[in-house]
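Engineer: Next up: some structures, all given as structure tokens.
Each value in this text was obtained by applying a stated rule to the coordinates, not by laboratory testing. In this text, all values refer to a predicted model and were calculated from it rather than measured experimentally. Cβ atoms are built from the backbone, for glycine too; each structure is taken alone.
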Structure 1
């Protein structure tokens with residue numbers, strides 16, 4: 001059977017023996033609406049508001065949009081076009097600021113900002129958040145985390161976030177409040193929030209009881225996030241449905257919609273799981289591509305193999321992640337580093353790799369990274385998918401079991417029953 005997985009801007013093609021394949025884990029089917037029709041429907045009936053958003057603002061008010069950075073495949077320019085077609089009736093371009101929500105990521109290059117914003121890169125004032133730069137404190141959460149955010153938020157009369165709703169492996173879900181924390185928050189606020197990762201409830205698709213997401217919701221309220229314009233995307237980046245309005249009500253509804261589409265039952269776990277984030281920018285580096293491994297681990301047997309197909313054109317992606325991966329191979333070692341040095345942004349990815357290894361899972365990587373760099377991280381480099389199939393055959397014989405996850409970032413496997 002022939003398959004193709006996203007890899008950078010292209011594809012990796014390969015074939016697998018039909019006798020080994022027990023399933024292709026893809027999102028549940030959903031009829032796709034026209035972009036403008038889907039947007040117009042959501043805009044006309046916003047969650048928690050009595051009328052469309054443009055009817056609730058006054059001429060001369062200052063709007064601030066927080067938007068995803070270059071690591072997120074969101075049709076930001078298209079969404080801004082639809083939003084601005086409504087707001088331009090009452091708001092002037094000079095009263096609009098776009099703040100690129102980088103969180104702990106690097107700043108996007110000018111060409112990347114152009115790709116994100118399109119024509120709006122020249123129409124509005126555009127600023128890029130710096131988590132280490134100038135910040136203002138807006139409060140303290142119930143778990144005693146000081147909330148520092150970009151000062152531009154305090155200059156705005158209305159703050160609207162644009163984002164996408166999807167699974168996040170320790171914050172529960174992306175989008176909504178996450179566009180404030182970590183999106184436009186300070187580095188120490190992000191670190192204090194993310195260190196709650198050791199709590200078992202800090203896990204994918206956990207909402208109300210997730211301590212990390214709970215704190216994100218508190219931070220969004222302190223920063224006075226007024227409304228969200230969020231989208232649920234298909235694995236190939238096609239908008240499926242928009243969720244607009246109150247930051248909590250709209251986001252909650254979007255998360256429930258995501259569950260229906262992307263939580264997928266599988267009958268059994270496999271010896272080998274082959275997955276891809278779906279290509280660029282989801283596989284821009286190993287740090288970002290790891291989400292596909294996280295989901296694949298839910299479908300892999302203890303002692304199994306996971307092959308990640310990810311270009312990683314910007315290599316590993318985070319110095320702390322790379323440092324911890326090189327220094328510790330097992331869960332005990334990672335936890336010792338955390339006890340001695342405290343939690344650091346980037347270290348959480350190493351923690352999840354270590355949790356897999358505690359189950360005996362071995363990670364294989366097909367990427368553009370040099371083999372010695374991959375090995376230094378505790379992963380096994382392969383040059384072809386066929387090489388991974390050979391390793392599975394060596395381990396379990398000709399009848400090993402195989403699952404494919406072509407859009408690993410966007411599918412959350414559930415064992416039947």
Structure 2
């Protein structure tokens with residue numbers, strides 16, 4: 001069997017993981033023939049011939065012998081340039097750059113169709129968990145009601161250390177950085193943007209609708225305080241950073257990313273450390289759960305390898321749900337129940353709660369639990385970014401089915 005000849009962009013932790021995995025996989029029938037990097041002199045942990053590396057993208061993009069581009073760089077703009085050039089040339093691409101894909105997915109879908117080629121990106125959402133392909137193939141119908149889960153391993157590791165090991169938040173964050181689960185600037189993970197970009201991609205394959213990232217309410221865990229953790233423990237719940245897209249009726253769906261009070265009866269309650277967990281709910285099959293490592297060199301590389309093998313069989317995403325006549329529309333006109341802790345900010349005056357269920361005031365911190373429109377959270381998200389505020393969702397969707 002003739003080998004697939006691969007041009008690889010990026011040779012960091014994930015890129016080197018792909019190199020190792022392809023060498024290990026006896027039936028991959030794939031070969032990395034060139035690797036494009038920014039720094040030719042940077043030390044690497046794998047052995048390779050000096051002729052493998054180049055710092056000129058054209059050495060790969062203009063090479064007629066290369067059958068497939070694999071792109072795993074961390075710069076979204078550079079990723080966009082590589083992927084769009086390759087697709088325009090009719091070269092199929094495997095990518096793991098969630099930010100680039102989420103921001104440009106409609107254009108990337110159009111490029112695939114116009115140039116009769118394929119872009120695969122299972123590795124962009126939840127690492128080793130095959131969420132995208134399952135949504136594309138197994139759940140290729142309109143019975144799907146919800147996709148919800150822990151999509152970011154870094155924030156989940158931090159919260160696991162806080163709740164399961166009683167570590168202070170700052171110490172848990174430092175530990176995550178030391179282990180490589182979080183970057184020196186961890187804001188992409190802990191502010192929820194990593195989860196947001198994954199959710200945007202998942203929604204296209206779940207419901208056939210693209211929503212711009214800036215239109216989705218996103219709230220992270222950077223302002224979590226000991227009082228929030230103490231409150232959660234008193235209620236017997238954990239706080240997890242959760243992303244979800246959910247149909248609220250036949251005509252509408254909503255989506256958001258924010259911390260959530262997770263009850264022990266929920267599948268994602270036990271998803272700890274750097275793991276991801278995704279719950280898929282449908283009208284006829286209730287809930288199905290997918291669990292696995294969402295990041296890291298080899299888990300991500302294994303997902304990349306799966307896409308490489310899929311291309312051997314000419315697999316491509318069909319985006320079938322985007323052609324449905326009765327796709328649901330995105331709405332923020334829904335009511336959520338939220339916990340908001342604050343000290344200086346006057347939250348009851350800032351947020352237009354339709355109903356307040358509980359309120360607590362003390363010298364150290366205050367909190368309110370109330371019902372509020374998602375559209376109002378979006379409208380006031382600048383005020384909610386104040387360092388003395390922490391917000392968490394108290395789930396209300398499908399509680400009647402779960403009791």
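Engineer: Comparing mean count of other Cβ atoms within 10 Å over residues 253-260 across structures 1, 2, which is largest?
Structural biologist: Ranking 1, 2 on mean count of other Cβ atoms within 10 Å over residues 253-260, first place is 2.
Engineer: Figure out for me which of the structures 1, 2 the number 15.1 belongs to, where mean count of other Cβ atoms within 10 Å over residues 61-68 was derived from the coordinates.
Structural biologist: 2
Engineer: Which structure, out of 1, 2, was mean count of other Cβ atoms within 10 Å over residues 229-236 calculated from, if the result is 21.5?
Structural biologist: This figure was derived from 1.
Engineer: Thinking only about relative contact order in percent (Cα under 8 Å, 6 or more apart), which of 1, 2 has the largest value?
Structural biologist: For this comparison of relative contact order in percent (Cα under 8 Å, 6 or more apart), the top structure is 1.
Engineer: Assuming 25.2 is mean count of other Cβ atoms within 10 Å over residues 125-132 as calculated from a single structure, say which of 1, 2 it is.
Structural biologist: So the calculation was done on 2.
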